[in-house]
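What follows are several structures.
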Structure 1
Amino acid sequence: MNENVRNVIIIGGGPAGYTAALYAARANLEPLVIEGFQWGGQLMITSDVENYPGYPDGVLGPEMMAEFRRQSERFGTEFITDDVTRVDFSERPFSVFVGDDEYRAESVVVATGATARQLGLPSEQRLQGKGVTYCAVCDAAFWRDVPVAVIGGGDSAMEEAIFLTKFARKVTVIHRRDEFRASPIMLDRARANDKIEFVTNTTVDEVLGDPTMTGLRMRSTTSDEVSDLDVRAVFIAIGHDPNTKLFLDSLDHDDAGYLVTKPGSTETNIPGVFAAGDVQDHIYRQAITAAGSGCMAAIDAERYLDHMPVPDESTDAPACAAPQP
């Protein structure tokens with residue numbers, strides 16, 4: 001066990017985690033970021049980012065995450081590029097484990113993000129950022145006046161399709177069944193849009209194209225017939241999964257597994273444990289909103305540490321490291 005009790009440990013290396021680290025480091029809290037092997041979050045599979053303020057010419061997602069990381073490191077953030085395997089929030093200081101190594105802190109920021117569900121096709125992986133995307137708000141503007149497709153049958157898929165009609169020439173919604181999970185009002189809006197067409201009882205076998213996407217190979221679930229669809233981009237909208245498995249036994253969460261924070265803050269149900277970014281936000285899911293909540297979490301943690309009671313050394317109570325100013 002590392003005997004040093006830190007002020008704050010940040011779990012996760014994405015826009016939320018790195019922004020929390022930047023603010024915590026500038027507050028002299030000397031944060032430790034356990035960023036995971038796959039640091040950078042969903043932006044690591046994003047090519048051009050053109051909707052983040054401060055990058056007027058756009059920036060590659062991995063490049064932006066490297067700059068986030070470098071900026072927080074400049075002010076003294078320490079990093080462990082490994083995955084957290086277990087946490088213990090039952091008492092303070094809290095314990096965070098990486099394999100057999102234990103790290104302790106008076107406060108913790110959970111910023112492990114969420115993962116977009118994928119089709120699981122090799123061609124999908126190969127063409128990520130080259131026509132395959134998981135966010136219309138992020139990438140729709142790249143596909144003006146060309147045909148695109150949306151895969152999914154829920155509200156998110158309908159929202160993506162409707163949004164895409166502002167840019168694309170035509171939007172084809174592909175769904176594996178003939179019934180939709182989307183709410184009737186969202187489905188009605190999509191069906192009323194002249195730019196949207198529906199292909200049901202259909203799955204996607206392959207994303208076509210090299211080096212960029214040129215179409216989709218589809219298969220009917222009723223006849224097994226194969227056909228190709230001419231589209232230049234596909235927006236996969238089959239849901240996201242919050243990366244919260246480690247925390248479900250200790251932190252309050254909703255039915256989908258997203259962590260629940262108190263209104264107007266990043267506080268969880270355990271004092272001293274905070275949650276930021278897509279791990280608690282299933283509505284906006286943008287880099288800038290994740291970064292904003294990372295800022296909030298660092299400020300919340302700093303204020304918590306400032307007001308945290310320090311045990312009276314004259315009593316028999318076990319000593320606890322006082323937070324650094």
Structure 2
Amino acid sequence: MNKIALAIHGGAGTILKSKMTAELEKEYRDGLRIALDMGWRILTGGGTALDAVEQTVCELENFPLFNAGKGSVFTHDGKNEMDASIMDGATHKAGAVAFVKNVKNPVKLARLVMQETEHILLGGDGANEFAREMQIEIKPDEYFFTDFRYQQLLEARRSNQVQLDHSAGALELIKEESLNPKSQIGTVGAAACDSMGNLAAATSTGGMSNKRFGRIGDTPIVGAGTYADNETCAVSCTGHGEFFMKTLAAYDVAARMKYKNISLIEAANEVVENLRTIGGEGGLIAVDCFGNVALPFNSDGMYRGFVTADSEMTIQIYR
């Protein structure tokens with residue numbers, strides 16, 4: 001039997017212990033732990049890596065502290081537009097959605113794109129029409145509204161900036177509202193290896209606060225934000241998406257393992273270091289078919305966790 005493993009992330013960036021209260025840190029850790037536990041129960045029960053990453057990301061989308069699903073940030077026009085992707089390492093099939101609105105769990109819709117269509121990426125009105133046809137759970141605008149995120153939008157508008165959800169400014173707002181359970185931060189993702197040695201990865205995000213002109217980041221782009229290949233690894237990325245798109249960061253981990261014949265940890269570290277050299281901030285999580293995990297990042301912190309057949313559940317935030 002292969003060694004099962006699961007890794008998750010909830011965003012990387014300027015995450016400093018000095019900006020965090022004990023109460024808020026506990027909320028983040030609990031949210032990560034609940035998601036990890038969901039996926040781990042699937043894997044230990046003989047479930048597939050694909051099911052594990054989908055359900056794990058669903059839990060993170062339902063948790064309002066992270067920038068995905070319920071906790072998604074606002075666009076310049078005060079809307080919530082969400083992206084997600086999922087990939088099966090056994091078949092190389094993938095599904096992704098961009099610009100979806102009012103969909104409770106975009107990662108579920110991404111999986112349906114993979115399974116029920118001949119396409120990989122659906123966006124905008126077409127993706128929302130597909131969601132209705134698939135009878136995906138839809139929520140009203142009020143479900144996605146959080147006062148912290150709205151205040152973050154207003155601040156970004158005043159400064160005329162597009163703001164990462166894990167920027168220093170966003171963290172100052174979090175510190176001010178540290179006891180507000182509706183505060184949130186971070187793109188989310190999961191990567192897993194199941195008992196058959198199959199790999200899968202999934203990623204979901206609400207994008208960047210105050211984004212305009214239909215901006216899309218790396219999350220729904222297969223090879224940039226998400227990738228899975230049984231021969232190498234499964235990867236989910238988080239950070240400033242444009243840099244991950246420039247370098248095809250998720251695929252780059254797999255390519256370095258395959259063509260340089262190096263380990264998962266070496267390849268993942270090289271990719272994150274390469275991002276740093278071109279000015280990219282963020283990190284990634286990765287799992288290989290032997291149950292090894294890698295969680296490198298070049299920022300001050302990354303919400304992350306993992307559990308394997310050889311290790312207990314571990315939750316970490318700071319460097």
Structure 3
Amino acid sequence: MSEPSPEGRIWDLMRGALATRALAVAADLRVADVLADGPRPVEELAREVGADVGTLHRLLRALASDGVFAEDGPAVFRNTAASEVLRRSGWDDFAHLFGGAWMRAIQELGATGEATFPRVFDTDFWSWLADHPEERAAFDRAMEQGKERRIERLAGLEWRGDETVVDVGGGNGANLVALLKRQPGLTGIVFDLPETVRDESAFGERLSFVEGDFFQSVPPGDVYVLSTILHDWDDERSAAILQTIRASAPSGARVILLESVIQPGNDPNGSKWLDLLMLALFGGRERDEEQWRELLESAGCTIESIQDGLIEARCP
């Protein structure tokens with residue numbers, strides 16, 4: 001396939017917000033679920049999802065031009081491999097967030113270095129989630145995406161076999177539920193804010209939920225896992241989280257960060273775009289290897305290894 005022209009490349013970037021919003025509308029209407037059994041005329045789709053026929057046709061036609069849904073005949077649409085992704089738990093929630101609250105924050109992003117979400121919504125993101133339980137549930141489901149890759153990384157580490165693992169900011173506990181199935185000698189603590197949406201009946205006897213604020217204290221444990229937590233915060237606040245862990249951790253406790261490490265060069269890299277989202281929402285950031293080293297060392301942690309997706313350190 002030929003490279004897009006310079007004008008075509010700029011056009012694709014400029015119209016990206018339209019695609020984000022169209023995908024969110026389709027996800028919120030559950031169009032992919034309605035198309036699960038095969039192609040449907042747009043008139044039927046519109047009746048079932050409660051949309052205007054003409055507008056739904058235009059939205060799906062635009063998405064189909066990028067391979068999300070396909071128009072098999074005049075105004076008859078079906079799923080594609082891409083739209084089937086929206087039927088997996090969490091991906092529709094990502095589309096909803098990107099095309100909803102996150103987009104409102106992103107559109108105010110400038111070059112001042114400040115988070116825009118608090119200015120747009122008159123509160124910080126976490127307080128907003130606490131005030132909107134449905135959005136909190138959508139966020140927690142969205143954060144499960146990539147769980148399999150994270151669990152493979154965690155399960156592939158060396159384990160003594162009897163450690164207590166504290167998942168700091170562990171959300172609904174999906175990561176630890178899966179890890180404990182792979183490592184039957186471990187016990188776990190999911191540590192997060194009380195409003196986190198979770199099903200503790202699925203935890204079992206070896207896993208518990210502890211509510212709290214990781215800027216104040218964390219439960220004692222042998223291994224601390226932070227899965228895409230520190231990218232939500234600037235360096236000062238990230239160091240404060242690590243120092244809170246150090247205050248509770250025994251000497252030699254492991255700290256495992258499941259975080260992106262931005263690579264040098266201009267190859268396509270989703271973390272470079274995610275970095276801008278972190279800036280807009282929280283004033284947070286993705287980091288390259290040097291920045292991760294500076295952060296961990298400033299918090300007094302001993303670095304053992306840094307690779308994209310997995311950073312290992314220890315408390316002194």
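For relative contact order in percent (Cα under 8 Å, 6 or more apart), which structure out of 1, 2, 3 has the highest calculated value?
Ranking 1, 2, 3 on relative contact order in percent (Cα under 8 Å, 6 or more apart), first place is 2.
Can you say which of 1, 2, 3 returns 0.05 when FRET efficiency 1/(1 + (r/R0)^6) of positions 79 and 247 (r between Cβ atoms, R0 = 30 Å, to 0.05) is computed? Show your work: numbers first, answer last.
Values: 1: 0.90; 2: 0.55; 3: 0.05.
Label of the source structure: 3.
Which structure, out of 1, 2, 3, was Rg and Dmax of the Cα atoms in Å, for residues 95-270 alone derived from, given a value of 17.0, 49? Show your work: numbers first, answer last.
On the way: 1: 19.4, 60; 2: 17.6, 52; 3: 17.0, 49.
Derived from 3, not from the others.
Since every read-out is calculated from the coordinates, none of them should be taken as a lab result. All figures in this text were calculated on a predicted structure; none of them were measured in a lab. Cβ atoms are built from the backbone, for glycine too; each structure is taken alone.
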